[in-house]
Structure I
Amino acid sequence: MAFGAYALTLLGLSSAVPTLVGAFFSGALADRYDRGRLMRAVNLVSLLGVTAAAADLIVAPGGRLYLPLASGFYLPVGVVLLYPCWATIVASATVFRPAYNSSIPRLVDPVQLGRANGIIYTTAAIVSAAATLLVGVVLTVAPEGDALALSFVLFFGTQLALLFVDADLSVSPSRTRRSVARDALDGFAYLGRRRELLEITLAALLTNFLSAVALVELGLYVGSWLGLTQGIWYGAMVAASTLGVAVGFSVIPRFRFEPHAGRAIIGLTLAMGVGLLGLGLVHSIWLALPVIFAYGMMPGMIMTVFLSTVQATVPDAMMGRVFSADEVGSYALVPFGQTAGGVLTSTVGVQGTYLAAGGAIVVFALVMGASFGALRRLGFHPREADGGAGVAAS
């Protein structure tokens, strides 16, 4: 277990800096260049990263690399070569997301943003859950390299779909010639002027970090805490979580969250922490599966609320950079959470990691409710004629 935790720590470190750099520039690129072309180029990089990872697992180069992290600790050379592949995939996905999310308002009326985001991400989550479950089956009966064939198919399908997008996703050129770095910094300055969006970003920073601390250890949770070593059970846990995300995406628009978006985010964050605590307290796969399903609903609902709020309240010319700030403040810190998760697990064990991460999220949600005044007041009333720019905040 200790060797596995250290290996996952290094996995997080391998993508930390590339992801942070990609997140910093992703929004400026999305607000500067044609978003359709940008998504196609970035997805192609992800496709190449998956191909390289699959080739590494299939060839399985021999040899060991010993590291002074623990007595006798080593990494197979094949695992070491996986790290740059993983960094490439994660960093490219980080650049992809702001361009994608800022393209949705070009296709959907403001009053339909919540429903559209729910449908889009519900579909994505269902496909992801099915694929993850299938990967668990493949890992049980076939070599690891075969499992990445499914990832290749999904990235390749994404590339084909992007080629057939018939919509104008170009961006109005800026009248002043500035560097990409200057544009990126302007996005952070805008976020600083929108206190409610800044508070959402801070909330995402900590909750995604703490979630990564626990969930990167999910394989060890299934193997050591639940005592199940077959890949199918790990696949079942990830699939249950992803299905929960899908349900969260699909049900939250029915609650008409728009006028109370900030309060919804606070309450759902509290429920996330309770879900992680629950995983640390149960010791049976048949209890863990419904708990992780319920946990998964929370980030799905939070993401729909967040995406719809930004898409409805931020001007198109600045939207990519606001999403980019969220990437820096949340997704880009996930690798650091993975790193911390490995260290924490090697110190207090799997159960201690889940209890610590879940308890910290619960405490932070209570702090949010008490002190994030701008976030509590955040809400909007979409009007179809506004084109996504004009919003009445509550």
Structure II
Amino acid sequence: MLSFLYGLVFFQAFSVIPSLIYIERGIFINEQGRFSFFTGATIVCVLYFIFTFSIIAMAFKSFNKRRLPVVQFNFKGRNVELLIVMAMIVLPLILLLFNAVLSPLPILDSSVTRFTYWSTSRFPFLNSLFGNTAMFVPFAAGLLFPKFKKFSLFMLLVFFGYNFMIGQKFSPILQGSYSYLLPLVFHYRQNLKKYIKSAILPMFILGGILIAIMYTITYTKYEETNPFADIKIYDPNEAIVYRIFGLQGHLFWGATERYLIGNEAPKSFNPADLLYGMPIMMEEFAKNKKDVLAANAEGGYNFTNAYPGILFEIFPLSLSLVLHTFLVIIFLALMGWILKELMVGHAYVLSIIAYQLFNWVIYAFVMGYFYKMYFAMFFMFLYGLYVYFRKKRELIYD
């Protein structure tokens, strides 16, 4: 259960570690404009993830000694959780699709990309309201699956179709599928092995089809655009391999080389750098700093995996480990535990909110945008007050 709950963190490990192995063999890093070499970054990365998962496991063991009081929504004595969940799926999708219909789309207009879609859309404020890809929607659809299977699957397909329209392909399919399956894993946890055995063949078939579709789309796009022609990679297959392995972990490699091994750059000793760690890392390592930062500011263009490299920019390794441990326990582990408790307690509406916040927490630990933590902090503070006053009232009446 724990490994699936933190599936996106495991995915980060499974994408970054092979990338670092590939990078440390010696390649030209397009986004940094320099050749790589062996620094031991792969070893550091493996130790980092072992350390992180160990902290999460120990924190969960401590948190699980308690039960979290949950809140369910009722109207005139009737539980209306599932009705609210339906509304939280249908209304956002209607608004997002309406915005897409009125906006220039990457699928139809080559001048628009997934990075510029929102800035050119008819109602850009929806991005702030629902997020870039509205990842809470497939999670909510997964909550409905046990009682409304056809509706749930249809909403998932609509979600995938919408994201394809706005230029989002690989990430929404991967993360959307994970988001959809997460509540099902906890709902069917008593007979999980049985359901996995019955679903494994269809999942392999579906996964194969999706991979084939994504490969075909990417191959066609790379054949037309030659995105890595500047480093003399013209073959689309070679470009795909370079994109998958050459760019996922290069910020971790750069941070290891500069801050851990070389000690060339002074530490900032400013924890506030975590709030916008990605732009700081891009400014530090990007080949074309001015263009990259402008694209980041205007269209949300990013490199990937700025954390934990940004920690190495702030503090020496010993202090980085202390701060990382604190952040993992207080945010990554605690927010995941709260989400688990809400799902198990059938508090569906609050679990959707918690899942969106949990996603932002993971996003912070991957991309280095810790300003996303503000929302999780506010939620945990309010829910903590609720739990405190509820227990205080129970003590009074006892």
Structure III
Amino acid sequence: MLAVAFLLTVVHLVRERQFPTIPPVAWLGFLHILVLVVVTVFGPYSELGVPKLRKLLWFLGIPLAATIVNTPRRLSGLLGAFTVGTGILCLERCIWIPLRARSAVSGGQAETFVRELIRLGSMTDGQMLMLGMVVTLGAIVVCRTAGWTYLWWVALLALQAAASLVNFKRGSWIVGTALVVLLLGLKRRFGLLVLVAALLLSALAVPAVRDRIGGIRKEFHYGERWMMWWRVAPNLHEKHPWGIGYRTLTNRAIRKRAPAGTIGPDRDHLHSNWIQTWVDAGWLGLVTYLLWMGWGVADGVRLVRKTREDSEAERTNALVLLLLIVGLILNGLVEYNLGDAELVVLYGILMGCTAAGLRYGRTGAVAELESRGLRDVLK
């Protein structure tokens, strides 16, 4: 659908003789991509990386969103559509995945139901659900302020929480909790904050949840991530200081540089955006990545400040956009979510929407009138 939207937008811009909106965050993204392309093409493993460079095209979502999500109403529609998508994902996580786990146990392919659920957990789904809960909570805040019914949103939030729980991804649990606390704290919804705290304490009553959280200590004490970050990555960077190229790292190369049995047979990345970028494109790639992400966050902060005098919906949507970007970046500290196409699409759309908000944010009413072509009314 992103590709379809891109093609239709190009046709529209040509017919109307208009130029696309390319905000500064998009130019920084293109600069980082240029570094990755050059390092990959001239790097030691170009035959592995060059065919995968097409994955970077999904970052076209930045100028695309900046061009077409040009009113508060379009932004609200986009966020609403995202929550619908996470609702569908919840049904898969709460129904289809447990059925698969049960079938595996019945067929003797798994030891226990819970272990199989943990094995079937998805890093991508965990982050989607985490972001979906933030958007849904934002909708609840807006509805409560306006006096609208919000029971549907509460039901969706409960479904998202249940799906996140059975997904068993600790990184999204921790980051999601931080985002929810920030959102409710900044919006001064302390009653909801107490309710969320009670739900979190209830989740800790589940033994499998406590075991997963307790396993974090092992992960960072000579565990898989510790080995990749402190042994494999420095070794690779020392051998290739300018980088090995985009998506050229293999499981064999990782396991060769770590003690036997410490790295899984399916690992082909280093479980961290900034460490993976450092290995892929050296210090130059890491600097451009940090500048790019930093600008995206700064855009979000500027949008929050700009909408302080606007409606509750616009203020909340601005804060939600900022938290979604921060959530992806924080999860990227312990996961390589820049290598996941679904999440790359989200990075682009969120940054593009934030940049667009800085352009149309005079007032919600004016933007809505302009979007409907009622310029005579404005005059």
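FYI, it's all coordinate maths here, none of it is from the lab. Keep in mind that what you see is a predicted model, and the values were worked out from it rather than measured. Cβ atoms are built from the backbone, for glycine too; each structure is taken alone.
Taking distance in nm of label points 7 Å out along Cα→Cβ at positions 11 and 43 as the criterion, the largest value within structures I, II, III is that of III. Among the shown structures I, II, III, from which was the value 23 of relative contact order in percent (Cα under 8 Å, 6 or more apart) calculated? It must be structure II, since only it matches.
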